[in-house]
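As structure tokens, here come the structures.
Rule-based calculations on the coordinates, nothing more; no lab input. Note that this is a predicted model, so its numbers are computed, not measured. Cβ atoms are built from the backbone, for glycine too; each structure is taken alone.
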Structure I
Amino acid sequence: METTGRLDRGDGTELAWVKLDGASPTVVFLPGFRSDMSGDKATALAAFCAARGQAMLRFDYSGHGASGGTFEQGTISQWSADALTAIDRLTEGPLILIGSSMGGWLALLTALKRPERVDAIIGIAAAPDFTQRLMWEAMTFDERARITRDGILHIPSQYGDATPVTRALIEDGRSHLLLEGPILLDCKVRLLHGQADPDVPWELALRTAERLIGADVEIVLIKDGDHRLSRPGDLAVLRRTLAALLAPDGGEAASKIGIKPT
């Protein structure tokens with residue numbers, strides 16, 4: 001049974017959520033930057049979990065989707081705290097975290113905070129450290145001067161209105177950088193990435209895998225895949241990846257004989 005609700009995170013800002021009751025572990029979807037729980041990947045996962053009786057939680061960060069708050073006031077610290085609040089108060093037992101783009105970074109940060117609960121992570125075009133590597137380091141000298149002076153910079157986006165990037169987002173992001181040292185997680189990690197991604201270079205998946213201390217890390221590169229990875233074929237890869245992790249043997253038997261779990 002699917003239920004919906006709004007969760008007061010403690011300061012009057014409410015987080016919108018949708019929960020599906022079912023078997024453990026609970027699949028948790030963490031959306032990307034300026035995305036929400038109603039996108040193609042989230043809803044495809046919800047349908048998959050419903051069909052197999054799997055528990056699932058999806059939610060919107062503050063300033064995103066149906067949740068309260070203002071996007072421009074958000075930071076990695078705040079959105080990471082939103083994720084922990086939703087997980088701690090709405091789920092029990094083991095988890096499989098699935099994070100898209102920024103959600104991949106937040107999934108890693110969440111697992112570092114709750115390592116005893118996280119069985120596995122799936123990153124979809126995961127973008128750890130993107131505020132530094134893909135925003136600040138990509139800015140011109142003039143753009144850096146403007147965001148430092150004005151506190152905000154509007155960056156053109158191919159997905160719609162210009163993206164407001166705040167100085168607070170950039171500065172706060174620096175306290176959560178993961179790729180300059182070991183990522184102390186030894187759970188199963190699967191990283192799906194399109195090699196035609198114009199927003200997050202696929203090489204970031206290699207860097208992330210290199211930094212993770214665990215041995216059970218796999219990368220799936222989709223040669224013509226874009227950043228969203230929301231085409232039917234992309235979603236099929238995502239479903240197969242999750243199905244393998246949910247299998248009693250974690251998909252090991254199928255992988256040994258070259259069979260892709262469905």
Structure II
Amino acid sequence: MNMTAAPAKKPKLAVWKFSSCDGCQLSLLDCEDELLAIAEAVDIAYFPEASRATQPGPYDISLVEGSITTPHDVERIHEIRKTSKLLITIGACATAGGIQALRNFADVEEYIRIIYATPEFIDTLATSTAVADHVTVDFELRGCPVSKGQLLELLNATLNGRKPNIPNHSVCVECKQAGHVCVMVAHGTPCLGPITQAGCGALCPHYDRGCYACFGPKESPNPASLTQTWQESLDVPERQVKLALRTFNAGAEAFRKESLKHGQ
């Protein structure tokens with residue numbers, strides 16, 4: 001009798017793309033050596049960015065990049081949710097609608113008429129929204145693009161059944177940890193660091209630039225207080241305040257609501 005135990009079945013991983021630039025998927029491919037370890041720990045069943053080979057679901061882990069911008073996207077994300085044990089969104093597009101959420105402040109139908117020769121061929125939604133606005137999401141990983149280190153930590157934690165060690169404090173904490181001088185205090189440079197979630201290693205302040213909020217609003221942000229400081233102490237024009245809040249995470253609720261206070 002053969003008593004050899006059957007090898008443990010690897011979790012099936014799928015990586016999906018919606019409206020996005022592919023930058024967050026490239027962050028996963030950029031893991032290089034670590035990606036080999038990931039490939040050994042999981043069965044990469046669906047990842048068109050990396051391989052033509054695909055396997056049908058169900059999937060144990062689905063990583064979703066991109067925002068929901070078309071009726072077809074809505075149908076597709078519901079199907080992915082049904083076939084995924086865990087659904088994790090990666091990047092600003094999937095977690096906040098991305099840069100394309102700027103359409104949420106405009107008349108999309110007017111743009112379609114102006115840009116396309118045959119507008120009737122275009123089937124789109126009036127808004128670009130986060131995946132969580134349509135289905136239940138088990139974890140959101142912020143960033144534009146996501147941090148390679150945070151992505152590896154998330155996958156490691158998920159595969160080992162523990163809570164991911166992803167910070168929810170502000171970029172200002174990262175600045176202090178790195179010993180950077182505050183660009184807002186020292187140079188009068190507008191900076192979104194106080195209301196932005198950490199994850200980039202305070203990259204922009206390291207080069208004496210203000211934070212652009214690539215990782216979206218931190219836990220319990222206070223954008224009204226920050227924008228008031230910008231206007232009263234730094235003499236930042238109203239329009240600049242609005243535009244600063246309308247970049248990669250324009251659709252994030254805290255940024256969206258505050259930007260509307262400074263003009264449509």
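So the values come out like this:
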quantity: log10 I(q)/I(0) by the Debye sum over Cα atoms at q = 0.12, 0.13, 0.14 Å⁻¹ derived as -0.78, -0.89, -1.00 - corresponding label from I, II; calculated: II
quantity: Value 90, calculated as volume of the Cα convex hull per residue in Å³, for residues 134-181 alone, assigned to which of I, II; calculated: I
quantity: FRET efficiency 1/(1 + (r/R0)^6) of positions 166 and 222 (r between Cβ atoms, R0 = 30 Å, to 0.05) - highest-scoring structure of I, II; calculated: II
quantity: Of the structures I, II, the one that 15.2 was derived from, the read-out being mean count of other Cβ atoms within 10 Å over residues 54-61; calculated: II
